[in-house]
Structure I
Amino acid sequence: MLVRVVQTCHSCPSQWDAWTAGGQYLYLRYRHGEGSVEWHRSKDAADDTEESWEAGLSGLLVEWDDGTKGGDISLEAFLAAAGLVLAPEAVVS
């Protein structure tokens with residue numbers, strides 16, 4: 001369940017920074033019809049993906065290809081495809 005979501009790019013790719021109720025940082029990305037959700041120990045750790053992944057401090061939660069080659073997607077459609085939900089009191093910006 002996501003409590004905070006900040007859109008960082010609107011299209012090509014559509015992407016968001018998100019946090020769960022437990023404080024876990026997630027990076028949401030959609031480009032060329034492909035969506036992914038990555039978890040990282042912190043937002044700053046997302047900048048150092050290869051080392052973080054090798055150390056088990058980051059990873060891939062969900063990945064899909066909708067076959068559209070699209071570059072933008074609404075947050076609602078992204079969350080539905082990824083199987084994620086917003087908390088009732090979530091802050092979205």
Structure II
Amino acid sequence: MRTTQQFSITLPNEMAGLVKSMVATGAYATESEVFRDGLRALMARERAMERWLNDQVGPAYDALKADPSRAVSPDKVRARIAAEHKAMSGKAK
């Protein structure tokens with residue numbers, strides 16, 4: 001039984017050039033390896049997103065629903081972000 005499946009894909013020239021360059025430099029042996037590695041990275045990102053949603057976003061939503069007084073107004077969020085940005089901008093100089 002075959003464990004692989006062949007695909008035919010179309011890429012923009014810039015992406016196609018990148019794939020060919022990665023093979024030419026020896027980073028990958030074949031174009032297929034480039035795509036497999038890219039798909040593994042995509043799958044890892046999707047798993048990380050799913051973990052974040054389940055481990056952090058869901059519980060935060062449930063806590064807020066159980067106790068709406070924990071909510072922070074949009075104005076307070078903007079003010080906090082602005083203050084943090086200002087503090088970080090001052091450190092960069």
Structure III
Amino acid sequence: MKLINKLFSKQKQVTVEFCQRNLDAFLKEEDFSEYKRFLNLENINYKEYECQSKCKECKHSPYAVMDGDFIAAENSGELLAKLKERAEK
């Protein structure tokens with residue numbers, strides 16, 4: 001029954017916000033295609049801001065704000081994995 005529910009249920013819309021400066025500092029070129037694939041999913045709405053005024057966090061690690069929650073990671077690949085996991089919930 002769970003499989004049927006997954007197949008026919010609407011996916012929850014998710015909003016992901018990025019800081020352009022943080023992306024410039026931490027997003028690796030080899031992760032571009034994976035990020036693009038994730039951000040082009042139907043249920044993902046994303047925004048990129050020049051600055052989100054989270055300078056202390058921004059200097060130390062890649063991050064995103066997903067549905068109002070701050071999510072940080074050690075590297076851009078780990079951040080994407082966290083975003084994907086969170087979007088599936």
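No value in this document is a laboratory result; all are computed from the given coordinates. Nothing here was measured: the structure is a model prediction, and the numbers come from that model. Cβ atoms are built from the backbone, for glycine too; each structure is taken alone.
Once distance in nm of label points 7 Å out along Cα→Cβ at positions 19 and 35 is calculated for every structure in I, II, III, which label goes with the largest value?
With respect to distance in nm of label points 7 Å out along Cα→Cβ at positions 19 and 35, the highest-scoring structure among I, II, III is I.
When Kirkwood radius over Cα pairs in Å is compared over structures I, II, III, which one is greatest? Don't jump to the answer; show the numbers that get you there.
Values: I: 13.3; II: 18.5; III: 13.7.
When Kirkwood radius over Cα pairs in Å is computed for each of I, II, III, structure II gives the biggest number.
Identify the structure, out of I, II, III, from whose coordinates helix-only ellipticity at 222 nm (-39500 (n - 2.57) for each DSSP H run of 4 or more, over all residues; to 500) was calculated to give -22000.
Value -22000 for helix-only ellipticity at 222 nm (-39500 (n - 2.57) for each DSSP H run of 4 or more, over all residues; to 500) corresponds to II out of I, II, III.
Compute Rg/Rh (Cα atoms, Kirkwood Rh), for residues 27-74 alone for each of I, II, III and report the one that scores greatest.
Across I, II, III, Rg/Rh (Cα atoms, Kirkwood Rh), for residues 27-74 alone peaks for II.
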